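Next up: some structures, all given as structure tokens.
No lab work stands behind these numbers, since they all come straight from the coordinates. Bear in mind the structure is a predicted one, so any value in this text is a computation, not a measurement. Cβ atoms are built from the backbone, for glycine too; each structure is taken alone.
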Structure P
Amino acid sequence: MKKNIPLAIVMIGGLIWVLWVFIPHKILSEDFMYKFYIPWVYVQFPFGVILGVLSLIMMHKTKIQRKAPKWQYSFFALGGIAITCIAGFGWGNQNGSPMMWMFTNMQMPMSSTMFSLLAFYIASAAYKAFRARSPEATVLLLAAVVVMMAQVPFGLKISRHLPDISQWILDVPNNAAKRGIVFGLGLGGVATSLKILLGIERSYLGGGD
């Protein structure tokens, strides 16, 4: 019963979404979905946030108790959660409030730092991927060089046809690969959704099976 009720809720909720997408009927779309079902979905959002925060607190608490690797950083995570909650509940998120000050002077600089570090990771990954150790890697290297050279003025000095070749690479082989990846992701999403709807996938309930 402890797992059957959540499993039934997930299966019924998912089945309702499937019927709403594939059966465009007024009763199902307007009367039921927009007036009854979606408002209840909005009601669930705060409980999901509370569950996520409690789960994060319990995870860091366990990490501190067991003195797991880098457990000292858990104090900063818990302290950040506490300070943010106090600032949000006490003054809200209006302009000039502590919450907005934290967002402007702490969150945004940290986000900018993370995005700037991504450039170095991308450069490192590109260096590893573009080494011509096989015929496929050589083709990837040549295509990357052509595309990058076409983006700078120096590429036009090499050949006036370079931008056209670069655009062809982006439109034909690159686009075909992207569509293949998206198609595979779609099939994977459908397969996972069916496994959840049919009760085969139960990892979200916790435990083994």
Structure Q
Amino acid sequence: MLGTKGRMTQVFDEKGVVSAATIVTAGPLTITQVKTKEKDSYDAVQVGFGSKKESRLNKAQGGKPFSYLREFPLKPGTSNLEPASTIDVSIFSPGDVVAVSAISKGKGFQGVVKRHGFHGGPRSHGQKNKERSPGSIGGGGRSGGRVVPGMRMAGRMGGDRITVKNLKVLQVDTATNTLVISGAIPGKPGTLIEIRG
């Protein structure tokens, strides 16, 4: 299922236990193409989500005014999917365990303390303004006078595809196509997310 991230909230269960949750607007998805092993050499389904003005489509996208087109692999033997049919949030039920993938928030160029969790140097022993510096990055010894590949340094942070597993579906509302999923989900409100059961 595809959806967009909404705001976070709190949900109380029957025993009064509160848990953080994220509201997700999911679907409905329209099946645009079903690929089969005989015709396309693999089994998959292509779905469209969201809407887009037809004037903003190029020729390759003609006739498919969706904001997003995604393709998902199918298990062999899944033959009940037909083009132009829809998939909505009714495929989920409260208590389902899902994995959610999305692009995380971009944080720009960050130092090693924020990006990799370095503790920084001490304020004493003659150091004045080097508390958040990375320290030695090479020199002699094991590195042989060079910076070894994979050295953790400052750089661009965020904007990565993150998958959070073992999240629970707390509520399903088919009237408004919304899901309430436990815990936090990557990205900012409005981010496209992918929900897998």
Structure R
Amino acid sequence: MTTKTPGGGSSAGVAAAASARDRLLSAANELFYDEGVRAVGIDRVIEHAGVAKASLYSSFGSKEGLIRGYLAVRHAARRARLEAKLAAYPTAREKLLGVFDLLAELTADPTFRGCAFLRADAEVLPGSAVKEMSDLSRGWFRGVLLDLAQQAGAIHPERLVRQLVLLYDGVTVAAQMDGNRAAAADARALAADLIAAAIPA
């Protein structure tokens, strides 16, 4: 039985639209992450998702809107993953190192292709909605590190964050381009030294 929703549409129609949107996002996540946001055309995403072309435009408006949606999903997953991981560490200082423990897990995955946000950022023009989404995720990550550095009592928390982000970025590049799956462990050891130097005993 089809019912009416408060907005006037049928429940079946709303469910179908949500399903098409989810299928597009799932297809985009797979194809964009594996091959790049510019290399993959919308026709491939639509075919992979098994939906009508009109579904893409009604859900996202354009390919750029779909890319932004894909990155929004990646950001939500990234945030949930990091929050769940850090919840297991009792202190802010240990949580800072926990960031690199999670990175080690991510880069050990054979499907790891680098940071989705860094890769997308390299393919788009400044000022685009896609660029804004990448900046939002990166800013959030820096904010997490800054809060932890401040809670841990770092003398110069902003400097410590800059150093840790450099290490983090280096691991993603080493794992993606060099296939160095031990990079995160090396970076964690360096991060421990930086944190020890930044936080008074």
ask   = With FRET efficiency 1/(1 + (r/R0)^6) of positions 59 and 123 (r between Cβ atoms, R0 = 35 Å, to 0.05) computed per structure, which member of P, Q, R shows the largest figure?
value = R
Highest-scoring label, criterion being Cα Rg over 2.2 N^0.38 Å, among P, Q, R = P
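Determine which structure produced the value 3.3 for distance in nm of label points 7 Å out along Cα→Cβ at positions 75 and 91, calculated from the coordinates; the candidates are P, Q, R. Write out the running numbers ahead of the final one.
On the way: P: 2.6; Q: 1.2; R: 3.3.
The read-out was computed on structure R.
Of structures P, Q, R, which gives 6.3 when distance in nm of label points 7 Å out along Cα→Cβ at positions 35 and 67 is computed from the coordinates? Walk me through the intermediate numbers first.
Working: P: 6.3; Q: 2.5; R: 1.5.
Working through the options, I get structure P.
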